[in-house]
1. Say we calculate mean count of other Cβ atoms within 10 Å over residues 219-226 for every structure; which of I, II gives the highest result?
2. Among the shown structures I, II, from which was the value 15.1 of mean count of other Cβ atoms within 10 Å over residues 91-98 calculated?
3. For relative contact order in percent (Cα under 8 Å, 6 or more apart), which of I, II scores largest?
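Just so it is clear, none of the values below were taken in a lab; they were calculated from the coordinates. Everything quoted here is computed from the prediction, not taken from an experiment. Cβ atoms are built from the backbone, for glycine too; each structure is taken alone.
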Structure I
């Protein structure tokens with residue numbers, strides 16, 4: 001089953017000390033500590049990167065491509081995420097970054113923020129035409145989509161079925177490059193500069209499309225130190241590359257996507273624990289009056305991704321200052337042709353947390369797990385390697401753990417054995 005789930009968050013066993021920081025903070029209880037090392041349960045993992053953020057030993061890492069990947073193609077186009085602009089001090093012109101990317105070795109640049117303005121316009125139309133399906137849930141954050149897929153099946157129909165800005169940007173950039181260069185698609189490399197590992201997984205194993213138009217994903221934190229000297233060279237240049245305004249840039253932080261819909265009845269939540277609370281309330285039908293719900297797994301939105309370098313709230317402040325004198329939007333549907341904007345595949349529920357193969361098997365195993373929980377101390381201490389007593393009981397029922405993994409039960413067992421031996 002694990003082989004059907006692709007993740008970009010991985011463990012470096014050599015650095016892992018077997019502490020329980022990660023298992024206590026993972027929002028989907030996807031990590032166990034066994035034999036002194038952490039293990040990521042792939043089918044539970046949503047690539048939110050929370051374990052990377054909290055690991056004191058830097059044993060959790062994200063997979064992404066090296067910057068050298070641009071050498072593989074005859075022509076490369078960089079797709080900078082909107083949150084990328086919030087990493088730099090005293091930035092007053094986005095074109096400085098875009099020109100610097102070309103000096104770094106990219107042949108062209110296509111802003112994801114420009115595509116975000118197109119997606120905002122498409123979303124406004126779709127929401128207005130499908131009021132019977134509200135509230136709509138944003139689908140720009142891959143971790144949120146994966147979370148809903150495995151835990152909130154009743155909310156799948158509320159997902160906004162429009163491709164994320166990265167997908168729209170990649171398709172637009174490829175079509176533009178092919179037209180301008182005459183090169184075939186396979187010679188053109190579309191490279192996304194990402195704030196988080198979830199978007200790496202979304203490229204390598206897309207859930208809503210047959211394949212991604214993005215050829216490689218590199219981390220913002222890898223690009224950041226390399227681009228700084230080139231930015232100094234471009235400060236006095238005049239080439240205008242940017243095609244995005246306030247709406248597009250705002251997508252890089254929480255509330256930006258919802259703001260682009262130009263509506264009042266919306267909710268924007270960030271941070272995976274807050275996202276889960278909102279989804280639980282939505283599932284319980286406590287939230288009915290809203291048109292749109294924007295959810296970001298990272299605190300602060302994409303600026304909080306673990307592949308960034310700047311404090312997310314500082315980055316958000318920088319982006320606010322950057323867009324102060326920008327026009328509301330520059331990229332419009334009336335000025336361009338946008339193809340393949342809707343999902344090719346519908347999200348399917350993956351019952352990874354079910355204990356059994358069918359309803360009756362799951363019911364029987366749930367009863368067994370409940371009996372085991374009653375024998376456990378209820379401390380949720382994590383010493384067994386599972387995040388809670390309930391999680392340990394479920395692992396036992398699945399055959400992945402033993403009751404004696406609980407040190408409290410093991411201690412009682414040893415005491416009983418000692419007393420029995422004394423009585424001989």
Structure II
């Protein structure tokens with residue numbers, strides 16, 4: 001079944017099949033126009049926001065006005081700020097119970113949301129906490145019992161806390177699902193559905209934020225949301241203009257390592273992410289690069305949680321300049337200094353191409369993406385270019401001017 005997408009009388013096909021009908025949405029050009037609580041507004045400006053992004057102009061007020069929300073927006077558009085500000089505007093600081101629940105697919109994204117929420121709520125005297133797998137359950141229980149009000153978590157840990165009777169949905173005013181398209185894939189879908197079946201008060205408002213509107217997202221929206229505000233931030237509006245996108249066409253995939261090593265030597269890199277599709281390839285590449293004397297690190301979803309945390313901390317601090325990763329770090333993760341993304345392998349899902357390269361262009365910052373293309377990947381390049389309406393440029397011989 002195909003769904004068609006309308007935005008203020010303009011028709012667009014998103015992806016290959018599934019879209020939604022987007023409502024006419026009021027646009028707020030400044031945070032002051034939104035009549036936010038004073039302590040929340042202070043936190044917004046203290047966090048560094050000066051003017052709202054496109055999704056913030058449209059997505060904050062429906063949550064403040066207690067409406068369900070279905071929003072399609074890519075990573076890098078400011079959606080974390082949008083749902084954080086919207087949810088905080090509905091929270092009662094005097095009620096020491098979980099009132100906002102945010103579901104996120106991976107630990108790193110949950111912790112990043114926690115950091116943003118703590119910063120924006122810094123003048124509100126509320127408790128923000130993230131509960132994720134791999135950390136002691138007793139710490140999560142203690143945080144909830146002490147009065148956590150804004151809780152972010154991965155599906156497995158949140159379901160565990162609910163199943164044990166530690167986390168009650170009784171006072172939850174806002175339920176947010178970030179990266180809903182990924183959350184409703186096979187890996188997370190069963191846990192998410194179990195959480196949703198736990199039962200929430202009829203007053204609970206639900207917000208789904210998704211990069212693409214898959215049929216699973218549409219089905220959940222149709223079953224859960226009541227008269228939702230529907231928002232589309234089109235792909236062409238995602239601020240990627242500052243990212244130069246290049247490709248290197250190779251006659252043999254075995255040449256990729258030599259090309260990567262050559263790039264590493266020639267480019268002045270502040271920080272870079274190198275993407276592989278599988279854990280085994282990422283580990284192999286990291287080991288081989290290290291053997292050649294190139295300092296770097298590697299991270300993937302099957303790694304011990306504490307080790308992942310340590311490596312991510314080193315990367316954020318700049319102690320590690322180059323990180324090899326699977327798509328674990330493709331969505332939502334914001335490391336300010338990343339200026340270069342190298343796709344050692346093109347992503348299996350073309351939607352992840354924009355997520356990956358967006359790491360080098362958060363909120364419109366300048367960056368470079370280099371794609372290493374084997375003969376087997378030529379068709380994938382064409383599909384990515386057609387899907388995202390972009391054109392990759394051939395990497396020039398003289399690399400001096402690309403960074």
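1. Evaluating mean count of other Cβ atoms within 10 Å over residues 219-226 on every structure, the highest lands on I.
2. Computed on structure II.
3. Once relative contact order in percent (Cα under 8 Å, 6 or more apart) is tallied for I, II, the winner is I.
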